[in-house]
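Each structure below appears as structure tokens.
Bear in mind that the values in this text are calculations on the coordinates, not laboratory data. All figures in this text were calculated on a predicted structure; none of them were measured in a lab. Cβ atoms are built from the backbone, for glycine too; each structure is taken alone.
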Structure P
Amino acid sequence: MDKAAEITSSEQKISRGKKSAGQIIGRILIYAVLIGGALIFIFPFFWMISNSLMTLGETATRVLLPKVPQWSNYLDAWNQAKFSKYLSNSVLVTLGTLTGLLFTSILAGYAFGRIEFRGKGVMFGLFLATMMIPESVTLIPNYLLIRGAILPLPGGSWLNTYWALTVPFMANAFSIFLLRQFFSQIPKELWDAARIDGADHMRFLIQIVLPISKAPIMTVLLFSFTASWNAFQWPLLVTTNDKWRPIMVGLWGFVQEAGPQTHLLMAGAVISLIPVLIIYFITQKQFTQGIATTGLKG
């Protein structure tokens, strides 16, 4: 019996050792893949920042790092590209878009998530179906709407106006879907308690739902801010002068003017990227919580 027990114990130790070695190898492979993927994604940003600090000659020789960082490249790019005007336009357009988007997304998300009404499932399905339509398909119809060719608009055509850059993006199916998923998970007991206190849906939304929904709302803000700030095709289509053109269109114009001045082009790209990075690092915690707590049920 003792020998059999010893043999069994030794076999178990060998099995545990094999499992432990296999787990270690598996983790090493996973970490190697993750590190490799991280390097692939990080290198373009590193290359952009490095080139933005080089001289024109260094960018031509394709060195990895500048010998002496040329911080003046950012000032030269800022002045030559007239980024101050484009940056102020982007700020105004983004603020207007986010304000309208939050208003529509919160109300629609709450209605789909907490209120029962006839045809809700069909209507919500149609909302989700719009996410499958490529943006290029809706580009011409939206342009005709903004130009006033389909429906009359207040003031006539909205081309080269602030409204053309904001109103079409004040509703978003993905934002409504994300908030609806979170709102539908809020315990029904909270609504029952609010009803006992005499609260209606609007009071329940403002006083109870919104304070506990900061994470998904910040997630919607981050996604929407990034999309609005990086918008290029639509602003280029509905504007023909610099009055309301945002920074991405200004960067495109600078690319046409600067030509082979790679160091200034990269400096301009870094300038346009800084606000997005700042917003991301400020909302990173809420963004992670919003993705983790917003399920896909119902």
Structure Q
Amino acid sequence: MIGAILTGGYGKRMQGLSQDMPKNLLQLRDGYTILDRQLRDFKAAGVDEVYMLTGFRGEMIEKMFGERWNGISLRYLREEKPMGTLWSVRNLFNHVQEDVILRNGDTVCDIYIGDIVDFSLSQGKAATVVAVKMRSPYGILSIRGREVTGFREKPVLNHYINAGTYYLKERVRKYIELEYEGKDIENTLFSRLADESELSAFKYNGFWRSVDSLKDYEDLRNIYSARVDYYFGYEENVNDSHVYHVMRNRKLKVKGSGKMSIVDGNVVLNGKSVKGRGRVEVMDGDELEIVRESVIEFSSSVNIEQLS
């Protein structure tokens, strides 16, 4: 299995912010781009080869990231003029003979890629699309007669949308090679796969953002002002403490001494399960095993790192 990222898009609605660069080179914080984040996701799942499907200003990506990123081999397939995502995927499958995890280059998501792989391999479909619930871009009014009885600001709706992450099994090749009228995979390849009952949906309810506007980007920058990503999850600073959101099946080591509390999840400390939400003492060198996705809070004197 290899990874691939559609990096050819540029920000037409970014009001000049990304007109001279691909959107995935936008910085979530200083020195840390959307592309850094996506490559980190691949690394966390053990993917060691990623194809960059570039287009507009693709030379900027190649110059900045080169042929390797933290042990991941980077390969570049570039379109010389806008050809559409269907052409990019066809070109990719002309170079590879295996399953592909494909991502849009302008999304940030906390989903663990290994979970998508496990789900996809358990399905009999040729491809899987990650689905997230749609957040309304507007406030929603509840109205009885002429009276407003409630107001919800941009609520999550009970409708699923495409999250821009896909698992394409090698046998999807025969569908890619068919003739289509359109240029984008959504209206061609995926529409055909759905008609043929060859497309499964992986429903994801966690953190997901797509950078489609300047406001989207500003929101992400604000989130990342108090957030740091790791291969095992991420940390957010809350009230002078460290709050870690950790993926399942991770082994961690405590650095420093202080208090730990389990906000949510299932954690094993030095071989013993930690239950409830009470605060327990941890010491430098203690080992944690994360049984399922968990949220753990530590006092400011404690940090954690992933064991190799």
Quiz item: Thinking of P, Q, which structure, once mean count of other Cβ atoms within 10 Å over residues 122-129 is computed, gives back 18.4?
Solution: Q
Self-check item: Of the structures P, Q, the one that 16 was derived from, the read-out being relative contact order in percent (Cα under 8 Å, 6 or more apart)
Solution: Q
Practice problem: Output the label of whichever structure in P, Q has the greatest value of mean count of other Cβ atoms within 10 Å over residues 186-193. | Solution: Q
Practice problem: Tell me which of P, Q gives 0.60 when you compute FRET efficiency 1/(1 + (r/R0)^6) of positions 42 and 146 (r between Cβ atoms, R0 = 41 Å, to 0.05). | Solution: P
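Thinking of P, Q, which structure, once log10 I(q)/I(0) by the Debye sum over Cα atoms at q = 0.10, 0.12, 0.14, 0.16 Å⁻¹ is computed, gives back -0.65, -0.90, -1.15, -1.36?
Values: P: -0.78, -0.98, -1.15, -1.30; Q: -0.65, -0.90, -1.15, -1.36.
Checking each candidate, the match is Q.
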Quiz item: Can you say which of P, Q returns -24000 when helix-only ellipticity at 222 nm (-39500 (n - 2.57) for each DSSP H run of 4 or more, over all residues; to 500) is computed?
Solution: P
